[in-house]
Structure I
Amino acid sequence: MAQNKEYDLIVVGAGMAGCILAARIAERGVNPHNGDKLRIALIEAGPYLERKKNPGYGDPRWRIMVPQIQWEEFANIPHWPWPYGLKMVGGCSLHWGAFAFLPFDIDYKNWVDEMGIDWTKENMKEAVDDIVKGLHVHEDPEEAYSRGNRLFRDAGRALGYQPRGYTVARYNCIYCGYVGGAHGCKYDAKATSLWYIPTFLEHGGELISDAEVQQVVIEKQGAGGVVKGVSYRRNGEDFTAVANNVVVSCGAWGTPVLLGRSGFGPRAVLGPRTIVENDNVGRNLDGDTNFDVPVFFDDPIKEAGRGTSGGIYWFVDDPKFSDGTGRLRIAEDLTKITYPHVAALSEFAPAFGKAHMDFMRKAITRYGSISIGLTKPPTHVKGWVDLETGGHNYPGDDYIDQRLRVAQGIAIEVAKKMGCKVSLKFPKTFQGGYPSAGLHTNGTCRAGSDRKNSVIDQNFEAHDVKGLFIADASSYPRAVSSNSGLATATMGAFAARRIAKNHFSRGMA
C-alpha cells in the first residue's frame with residue numbers, strides 16, 4: 001500500500017455538505033500550533049467535472065442533469081450502489097430540485113428538546129445566513145406564477161389554509177416554465193455545492209477525485225478509538241492518507257456504511273470486525289414519503305416561457321401533536337410544462353387512436369398534480385441502514401397510512417375547488433402495505449448529548465472516536481419539516497464553524 005501525504009484534516013465526500021464544509025474550514029482554519037495554512041484533503045469517489053461558475057448562461061456539458069436518464073456526457077459515470085447518491089464532486093446538490101427549505105422553528109426546537117444539544121436557531125444563524133447568500137435562496141417572484149400556481153394558491157386560501165411560495169436556490173433564473181424538481185437547467189441557474197470548490201482550492205485545499213475511500217483508519221484507545229487517517233483506492237492503486245482529524249460526509253446511507261467498513265458501529269452487526277462499538281451507527285433512519293394526485297384541467301394552466309421554479313405549498317399539522325409529528329405538505333406541480341410521456345401514460349389519456357392524439361395536443365399544458373409529502377413520520381418509527389449493502393429498511397406504520405389518506409382527501413377537496421378532474425385512486429404502492437422512509441433520508445449517525453442514543457455530539461465529533469467528525473444528512477437528530485437539501489448544506493456550514501473554532505484556531509494546545 002502506497003503511503004500518501006500527511007494532512008491536518010481529511011474530508012471524505014464532496015457532496016451537498018462536504019464541499020461547503022471543506023471550503024469554509026480551508027478559508028477560516030489555521031494550524032493551531034504555528035498559525036500556518038491548513039493542509040486539507042477533500043476526497044471524492046466520483047469525478048470532478050470542472051467548469052466555470054456561469055449561472056444564467058450555463059455550460060454545454062451541464063445542459064441536462066437528470067439522474068434517471070443516461071445523459072451523453074455522464075453515461076459512463078457510476079452511481080453509488082444505493083439510491084439517491086450521485087457519485088461525483090458536488091454530489092446530490094447537482095440533481096436536487098433547488099427547492100430550498102431552511103429548518104423551521106419546530107425543527108430547531110425538536111433537536112434541542114429531544115437530543116439535549118445546542119442547535120438553536122440563534123446558534124445556527126450564521127451558518128444559515130452563509131447558505132442563503134452562497135446559494136442565493138429566495139422566493140419566486142409573483143410575475144413568474146403560472147395560472148396553475150394562482151389557482152392552487154386561491155383554492156387553498158378559500159379552504160382556510162395558508163399557502164406560501166417555495167423558496168428556491170437559483171441564480172439568474174428566467175422562469176421558463178420547463179424545469180424544476182429533480183430536473184436540471186440548461187442555463188445552469190440552479191445553485192449547487194460545487195460552487196464552493198474554487199474557494200476550497202484558492203485557500204490551499206487539495207481535491208482528490210475518483211478516489212474510493214475504503215475505510216477510516218481507527219486505532220483502539222481505551223474503551224474508544226482515535227483516528228489515524230483513511231485508506232483509499234485511486235486508479236487501481238491503494239493509498240493511505242494520514243491525519244488526526246477526519247470528517248465523513250457521505251450522506252445518510254454512505255456514511256454509516258463507510259463507518260461500518262471501518263470497524264465503528266454495532267457489535268451485533270460487525271462482529272469480530274468491531275474496533276469501537278456504537279449501536280446507533282446506521283440506526284434512527286428518518287425521512288419523508290411522497291406521492292402525487294394527478295389532476296387535469298379543461299383549459300391551459302401552464303405556458304412555455306413562464307413558470308415558477310418551485311410553486312405553492314402549505315403545511316397541515318396533526319392537531320394531536322405539537323411537535324410537527326405527522327406534518328403534511330400539500331403542494332402543486334401546476335407550473336412546469338409536462339413531459340409528453342408522462343401525460344400519455346396518465347389515467348386521463350385515451351388508450352389510442354385519434355382521441356389520444358387530440359388529448360396529447362393539449363395535455364402538456366393541462367395535466368399536472370397535487371403533491372403530497374408526509375415530511376415527519378411519527379417519532380417512534382425509525383428505520384435502519386444495512387451496513388453491508390447500503391440498503392435501507394423502514395418498518396410499516398398504520399399512522400403513516402392514515403395521514404396519507406388525510407392528505408389525499410385534502411388534495412381532492414382542493415382539486416374540486418379549482419374545477420379540475422382529479423384521480424380518486426390511492427397509490428398502489430400503499431395498498432396492502434406501508435410506505436418506506438422514501439426521500440430525504442437522514443438521522444443514521446445523529447447528534448445528541450448521550451452516546452446511548454446518538455453517534456456524534458453537538459460539535460459533530462464522534463462520542464467514541466477522537467478526531468472523527470460526521471457532517472451531512474446523517475447528522476440530523478430528527479427529520480426536518482420538508483425537503484432536506486438546505487438543511488444538509490447548513491450542516492456543512494455549521495460544522496465547519498464549530499470544527500474550525502474548536503480544533504483549528506491559533507493558540508490552541
Structure II
Amino acid sequence: MTTTLPRSDADAIARLDATGQAALVRTGQLSPSELVEVAIDRIERLNPSLNAVITDTADRARAHAAAGPAAGPFTGVPFLLKDLAVEQAGVRFCEGSRFLAGNVSTHDQELTRRLRAAGLVFCGKTNTPEFGLQPTTEPLLYGPTRNPWDPTRTTGGSSGGSAAAVAAGMVPFAHGNDLGGSIRFPASACGLFGFKPSRARNPLGPEYGDVAAGFAVEHALTRSVRDSAALLDATAGPAPGDPYPSWPAPPDGFAAAAARDPGRLRIAYTARTPAGHRAHPDCTRALDAAVRLLDSLGHELSEAELPGLDERVGRAIGVSYGAVTTWIVDYWSRVVGRAPIDGELEPYTWATWQRGRSVTGGGYLMAVMDLQAFARTVAEFFTRYDVWLTPTLATPPPKLGTMTGTPEDPWRPERVGGRFVAFPAVVANITGAPAMSLPLHWTEPGHDAPHGLPVGVHALGRTGADATLFALAGQLERAHPWADRWPRLG
C-alpha cells in the first residue's frame with residue numbers, strides 16, 4: 001500500500017514538524033493511517049540512498065495506525081526508535097553489532113511505553129554505531145548512514161540514523177540517546193535541534209537503572225524546539241526504583257517554557273577546545289554569529305573557559321568509558337549465553353573492551369570520585385553564569401570512512417574522531433546538566449560541499465534548568481528561524 005495523497009501534498013506534510021502533523025490528525029484533516037503512509041512512502045523512497053532505517057516495521061505501523069493510536073499530544077504521528085538501549089517487544093534489536101545479529105527484543109522499555117502513550121506510531125529502527133561507541137554511524141553490521149546534506153559525509157554518532165531520517169523528512173522527529181554527545185553531535189552534523197535533558201528526566205528501566213554513573217539519557221532529535229519540549233512533557237518523570245531523583249519540571253511544562261522569553265541570561269562562551277585549539281573557521285563563525293545574535297537579544301556575554309578540565313578529569317573519563325564498554329559486552333554476553341568470538345566485534349570495540357577489562361572496581365570508583373569533584377567545580381562556575389556556549393563540533397562533518405577503526409588501526413575512532421568532537425559535550429553527562437545543539441549556521445556552498453553543511457552551536461546549562469535552555473532555544477529559533485533549511489534530496 002502506498003499513500004493516496006498527491007506527492008506534492010505528501011512532501012508538504014513531511015515538511016511539517018510533529019506538532020503540525022499532530023494538528024492535522026486532531027482536526028480531522030488526516031487520519032493516522034494517512035499520516036503514517038506519508039512517512040512509510042518517504043522512508044521507502046529515500047532510505048536506499050541514506051541507510052538511516054535498518055529495521056522496517058511498516059506493517060506494524062499500519063496495523064497500529066488503523067487500530068487507533070493512543071490519545072496524546074502526538075496521536076498518529078510517525079516516529080522512529082534508535083536501535084540502541086530502548087527496546088520494542090518483538091522487533092529486531094542489535095545495537096549495531098554483529099555479535100547480536102538476529103537478536104529480537106522480548107520486552108518494551110518504559111520509554112517505549114511512554115512514547116506509545118503519547119500517540120506515536122513506530123515505523124522502524126534507526127542505524128547506530130556498534131553499541132553507540134563511535135562519533136560516526138558506520139557499523140559493519142548495517143553499513144554507513146549517509147548525511148542528507150552530503151551523502152559522502154558522516155551524520156555523526158551515535159544517533160546518526162535518527163538524525164539522517166529527521167533531516168530527510170522521513171519522520172518529523174526520532175528517538176536518540178546520549179552518553180557523551182550522541183544526540184547533540186548528529187544534530188549538529190545534520191542541521192537539527194538536539195536536546196540532552198537533565199539526568200533522570202526520562203527513565204532507563206526496566207532493563208537499566210544506571211548507565212555509567214548517570215551519564216546516559218534518553219530523548220529525541222527534532223526539527224523544532226516546540227516538538228522537543230512537548231515530547232519531554234509527554235515522557236518525563238520518574239519510574240519506580242529509579243536510582244536518581246528526577247528534577248522538578250516547570251509547573252506549566254517545557255513547551256510553555258519554550259514559548260516564553262528567557263529574560264536576560266549570563267552567557268559565557270569560548271571557541272577554544274580544552275586542549276587550547278581553536279575550532280575550524282566555519283565552527284568559529286557559527287559561534288561568533290550566535291554571540292552577536294545573543295547580544296542583540298539583550299543577554300550578557302562574557303568570554304570564559306570552563307574550569308577544571310585537567311588531565312585527572314581526562315583520565316577519569318577514559319576509565320569510565322573503558323568500564324562502560326566492558327559492562328556492555330559482559331551484559332550482552334550474559335544475555336546471549338557466551339562471550340563474543342574474534343570477528344563478532346569491530347576492531348575499536350574489541351580494543352576498548354580489552355582495555356576496559358584492566359579497570360579494577362577501585363579504579364572505576366576513583367574515576368567516579370574525580371568526576372564528581374569536577375561536577376562540583378562546574379556547579380560553582382554556574383553560580384556566575386546561566387549558559388556556557390561553544391561550537392558543538394570542532395569541524396564540519398568529515399567524509400565517511402575517516403573515523404572508523406581497522407584491524408591495523410583500531411584506535412582511529414579516538415584519534416581522528418577526537419578532533420571532530422573536541423569540545424567537551426561529555427560535561428553535560430558527567431554533571432547531569434541539560435545541553436543542546438542549535439542549528440544556527442551552515443557553511444557556504446562550495447565545490448566540496450555544493451549545498452553547504454550544517455554547523456551547530458552548543459549550549460550547556462545549569463543542572464535541572466532544562467526550562468531555561470528551552471526558553472533560550474525558543475527565543476533563538478524565533479529570531480533566526482531554521483525551518484526553511486532542507487537538504488536537496490533526489
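Just so it is clear, none of the values below were taken in a lab; they were calculated from the coordinates. Quantities reported herein were computed from a predicted structural model and do not represent experimental measurements. Cβ atoms are built from the backbone, for glycine too; each structure is taken alone.
A few remarks follow.
- Distance in nm of label points 7 Å out along Cα→Cβ at positions 23 and 375 from the coordinates reads 2.5; which among I, II: I
- Among I, II, which structure scores highest (criterion: mean count of other Cβ atoms within 10 Å over residues 7-14): I
- Mean count of other Cβ atoms within 10 Å over residues 143-150 from the coordinates reads 20.0; which among I, II: I
- When mean count of other Cβ atoms within 10 Å over residues 127-134 is computed for each of I, II, the one that comes out at 18.1 is I.
- Comparing relative contact order in percent (Cα under 8 Å, 6 or more apart) across structures I, II, the highest value is found for I.
- Looking across I, II, the calculation of helix-only ellipticity at 222 nm (-39500 (n - 2.57) for each DSSP H run of 4 or more, over all residues; to 500) that yields -11500 traces back to II.
- Parent structure of the calculated result 72, 49, 41, given that Cα extents along the principal axes in Å is the read-out and I, II the choices: I
- With mean count of other Cβ atoms within 10 Å over residues 351-358 derived as 9.5, matching label from I, II: I
- Mean count of other Cβ atoms within 10 Å over residues 279-286 - structure with the largest value, from I, II: I
- Computed 13.1 for mean count of other Cβ atoms within 10 Å over residues 31-38 - originating structure among I, II: I
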